[in-house]
Structure P
Amino acid sequence: MHAVPPLVVMDYIGPALGAIVSILALSLLQEPTRRTLNALIVAGASSAYLAGGFGLWELAYPVVATPIVYAGLRSYRWLAVGWLAHAGWDTVHFIWGNPIWPFMPTSSFGCMIFDATLAAWFLSGAPSWLKRGARDEQAAYATGLRAD
């Protein structure tokens, strides 16, 4: 276990702003590309800690995340579960493991804020923040009425 580093205001604000910028960028994508790309991003994030300080236990997280990500190919709710699971793993690493970026001791905490913000967006159906006419299409995908 390492010492938990002290947090400052930017440890909260920076990752939240980063997530908002990411959501704005993702809002430019049409469905189903937005959902599919995010499933790939969650899959990639599940391997971020493979050398993160918990030895063989690091291999368990990608195994658990794989079926969640697969379900996320069809469901924003499952993508939210994937991001929340990763936020939980970030929290464990912040408290007991190694930070995701060794040069930034609070990076795992920041990743947790970022991931939880994305999860909240996915729980709301991942509405486009930039396109006004896309709400009906988004609602159809979020509820599972359309699964391309």
Structure Q
Amino acid sequence: MMKKLYFLILFWFFFSFDVLAGETFLSLKKNKVNVRYGPGFEYPIKYIYKKINLPIKQIDKKENFRRIIDLKNNSGWIHVSQLKKINSIIPKKDKILFSKPTNFSKPLAKIEKGRVLLVQNCDNNWCKVETGSFKGWVKKENSWGIN
């Protein structure tokens, strides 16, 4: 009985981490990234991303390939060497860039939806971001690329 319980605990422990690792946000490492129909170089190219730091969501993995989905629900397979840990978000609605993480601070710029923002760090409901020549804080809500 004890062996069964031990096995079940181990199984649950490893399975729960595998499920959590299944869906995570990543960013594109390069300006040109091939997305394939399947998890291998023998599969034809489906389309090509041409935007470094674009956030994407990993929904599956097989060996050195990750199945991804983007903001517009395009999906495919990318080699792991073309991906990096998430460092960007895309606003799904227009936002205001503030000097501090509060609505009462000085507004610095209007950020249009769809613009890639490089994330420096995040607190509760705010992220410190950089875009072009602007640095400041935006609210996390209605952003793609962050949980």
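Computed from the coordinates by the stated procedures, all read-outs in this text should not be read as laboratory data. Bear in mind that the values here come from a model prediction, so they are computed numbers and not experimental data. Cβ atoms are built from the backbone, for glycine too; each structure is taken alone.
Tabulated data for the structure shown
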item	result
Relative contact order in percent (Cα under 8 Å, 6 or more apart) derived as 19 - corresponding label from P, Q	Q
Cα extents along the principal axes in Å from the coordinates reads 49, 34, 17; which among P, Q	P
Structure responsible for -20500, with helix-only ellipticity at 222 nm (-39500 (n - 2.57) for each DSSP H run of 4 or more, over all residues; to 500) calculated and labels P, Q on offer	P
For 22.9 (mean count of other Cβ atoms within 10 Å over residues 80-87, calculated) the corresponding structure among P, Q	P
